[in-house]
Structure 1
């Protein structure tokens, strides 16, 4: 598992733009910036939709006021689902919705989980990290089924 002080691996993700689905590399996302990246098991799932993403939408201005350039939400879903979920959650430009459809980033950072028991397949664990210029400065990974250390409120306290 990735840890504080490690460099973010170079991986390609997807996101929806006005022109359609576009690639974004982790180098583009993190280079020269302070980024809060939070990940979750799935779009439209209960805890993710009721607590995790809404917290970051609600506290986006406070988080950015602490010097954060980008707040990004990542899930092992496709870009169409992440875009639809962002619209449903009224994310607007507060949170960048990132699709790790094949789980490449999730595996590269060692934060995958097996959700097969729930019919989800391989997904991301729930976590939040603060990344400065491509280096992990804080990592709050949840135990399976928990939602405590990766919330927007917990990230705000860590900033």
Structure 2
């Protein structure tokens, strides 16, 4: 960390980019399954799928930047992340369709940007219900704030990384 300079932001980015490459490779399996079952996306809506993938990447990178900088200072963060990751699917609408829950809870879940990414992905590729534009805008705004806040926190704590490590 101290001998040779390299952009330290690449370390948290690698934790987001590697699963994204895995995801893109697994998309070949999804395309194969869609071909077997003749279940293709309908119309030009499928062109919006990369937007929702980028939304998920931005949210993950923002949280990853924040947590990685926090982990350098407080080593117990690494033990709390798996617990958080077990609860996250329940707060994102992974096991259920958001339209099946009461309206007030839908707005609370829309604060999680992954909710917008998942519902948008379902809509574009799997033919689910279209996500509410207002709730999607909330998710996009939170994702951008997470990214900007995580990057600012990472950059402000970066000069002390070498001292702590």
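Nothing in this text is a laboratory measurement; each read-out follows from the coordinates by a stated rule. Quantities reported herein were computed from a predicted structural model and do not represent experimental measurements. Cβ atoms are built from the backbone, for glycine too; each structure is taken alone.
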Next item on the list: Please state which of the structures 1, 2 yields -5500 when helix-only ellipticity at 222 nm (-39500 (n - 2.57) for each DSSP H run of 4 or more, over all residues; to 500) is computed from it.
Entry: 1
Next item on the list: Identify the structure, out of 1, 2, from whose coordinates Kirkwood radius over Cα pairs in Å, for residues 29-92 alone was calculated to give 12.3.
Entry: 1
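With Kirkwood radius over Cα pairs in Å derived from the coordinates and found to be 15.3, which of 1, 2 does the value describe?
Derived from the structure labelled 1.
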Check: Here distance in nm of label points 7 Å out along Cα→Cβ at positions 77 and 125 has been calculated and equals 2.2, so which of 1, 2 was it run on?
Finding: 1
Note to self: Suppose distance in nm of label points 7 Å out along Cα→Cβ at positions 5 and 21 works out to 2.7; of 1, 2, which structure was it derived from?
What the structure shows: 2
Notebook entry, point to check: 3.9 is what came out when distance in nm of label points 7 Å out along Cα→Cβ at positions 45 and 69 was calculated for one structure; which of 1, 2 is it?
Noted result: 2
Notebook entry, point to check: Who wins on mean count of other Cβ atoms within 10 Å over residues 109-116 among 1, 2, i.e. which is largest?
Noted result: 2
Checklist line | Ranking 1, 2 by mean count of other Cβ atoms within 10 Å over residues 37-44, the structure that comes out highest | finding: 1
Notebook entry, point to check: With percent of Cα pairs over 16 Å apart, for residues 101-140 alone computed per structure, which member of 1, 2 shows the largest figure?
Noted result: 1
